[in-house]
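Got some structures for you, see below.
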Structure 1
């Protein structure tokens, strides 16, 4: 490296001398080319300033002390700059590595939590779930029972990032291992509560809503573990009502019980399930009202369920200038016949 630096100093001095004497453009072009060798040989800014000082001293040995002190001042500044720049580059490299790892984790989460929207005769189902960042703290899942019933889960981890994603993966696989003959909402939530209480840090909270639709009875059974209340749309009356439920968030106490409710679903009726990323959207600094969510749903109520949830999401995405502040999950089921 010393021979390279010596060559660079001589080259630099020659180019500087010629430019001072002639002011020609060729000298500027050649120093631009020489700078590429500085980069190639990893020469730092303070080394370049030091070369300038050496070349200046060789060409003008009688420089005033003030000029020499000013150049030394510049050298010290460049030394500090070089250290800070190296630290900044190392930080950027680490951030790039972390971003890449999170991207892989997000892709794995998407695969692990993937659930197919079922095809149930007489039901129109629409669902959309969009993370505010790379990792999704919301979760939804469909389970078709052998008796023709449809289980619907929607959950929210109060927390973000990789810990939330890991919690959701655990919830999903705990549900998959639960026997179908005991898939009632109150049983599901009681079981999930024990899983969370035993395996999740107490600082993390998980809310969950579980519903079971019985197509031959056109009945919806449901229970909630502190989750955002959903809505019921009564088609004949053209009214929305809130689904009133009681139940502690998952994991607070091992022996929590969850009341189960039942709702008769008539033709054209809808059940709307969501997370607080929907109801707590912001218009500037203002939180929207729950009624505003229903007003937007009503605006698109003539559309098929999937188009409806897509349009509702686009509306609130625009309202937030395309920057979600929380994970957004909206699920609508409508009885067609």
Structure 2
């Protein structure tokens, strides 16, 4: 097999959320750190869509920002075609590498400069990476607007003059401007109506086939992920609970947390299968449970789950971090 396009290795990040120094001295408190991402590893092959799913606060968007360089990791590394993105790349080499991956943000209105015309927004990567100038730049902007289903005349309008779905099309056009190979999609449809979501998702799949793009797709909506992803990683409190291809995850999931998430998806086919409601809430990352972080909500938790943290292990076609799966206790329910 060829080497992966993107390889995330033991990625971790912690944020200092301590009180000011004087308060800590008076109250005799130590520094307080929030571990948002904890030793996460996965790889993405060229041309595929790898999805990260999980509840709010599980670390999905933080991983996205670590990959594109908006945040720096506390430890671990991100490799793009075998080259480390945290190895101090500079100058022309860094520019060439950074041009090859872009990001589509969750809120299309907040991610677009309201003072700029759409044509200037889409042309910004062309200016930054110096790939097109003058008339060629304007031609490229018109081409990108047509590619995402808008009119070249829309280049003269402002973001507030578009609907939510149209603004997300503008954001996609901007992401495509520099001809990237890899795009991080941070919940790109969560702020849109259901009918508009379908249009944007179909557009993204068409562009992937047409341009040979590779996606990291982040979402909390499993029905969206099922439509988009080739492989899926399930995150819980900053750690991967399960990784599998999309078909396996929806038909032969292993981890109790994955089962809980899938039980929350509406059963549109009305199969009559037994379902359990979502129980409890994700713990605070400031004070995570000992052992397996999911143990307070898990129906299969035992004494080992409360004291020993499970590692991601291979179980047939899936990888899971669960003592119950390792011991076969998941087969009893």
Structure 3
């Protein structure tokens, strides 16, 4: 009997095969990386993700299942299989998806696939694993515990444990009115957690913190800094905002006019054609900027765009890992 078979023999007892990890070849790693880039750009990624998923990589298995689910807009039998494969290797998001499949469109259609466990079993396993990891200080596990329970305390714990996406989400929950605060204190807490999220590297946190400063009379120079930092991560909204403000299309945050950089950054968004519905924006804004430029500036912009692309992460919408 194989090692994996031995480890997985007792699945009915809700144990994990977490000891089993895939050692991907260089080509499989490259396929996974390409697949994740495509997935984060809302482009078809199944063919690339499948390569690493079949090699046993739990993260690839989860994203492959997500891609299959999104293609059909409900959990199919094949998606269920890959969610389970990832969950049995300890992937908390896969456990969460399986535990909440009653919220899936398949439930409405009355065609949810038969899994190896009941939803209640997956939820039990998820609770066990998130609590265990939370006890070790894992902020992401606390965040997932919040997603499964809806208990704000877990999101607050996640934020306190420095999980950047949790900090961003907590700021938004407070902004939406959750928990009692005096009005001035609520604003203070929203700003505190957006700042923490930005400083911990979350692109949406960077942009929202810049907007928070702008709207609340904060340091406009700091606001500009976080817009630029969001763009440097490859975040689509950061790139589009930074490019537009540099080109004064529109003029906000007192950015100095730089048509070359503004055009270059906006032109990079053309690579997202086919995902995220960004092309109409590019088609509208790019000609508007080009009208103000000379032929020499347009050539400079093309050079700058290539330099930026070669020195920064791929463009990404940074979608939530557990979404709809």
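Taking 2, 11, 21, 23, 19, 13, 7, 4, 1, 0 as the value of P(r) over Cα pairs in 5 Å bins from 0, in percent, for residues 152-279 alone derived from one of the structures shown (1, 2, 3), identify that structure.
1
Assign the value -20000, calculated as helix-only ellipticity at 222 nm (-39500 (n - 2.57) for each DSSP H run of 4 or more, over all residues; to 500), to the correct structure from 1, 2, 3. Let's see the in-between values first.
Values: 1: -16000; 2: -9500; 3: -20000.
Here the read-out was taken from 3.
Here, each number is a calculation from the coordinates, and none is a lab measurement. Only a predicted model underlies this, so the values are computations on that prediction, with no experimental measurement involved.
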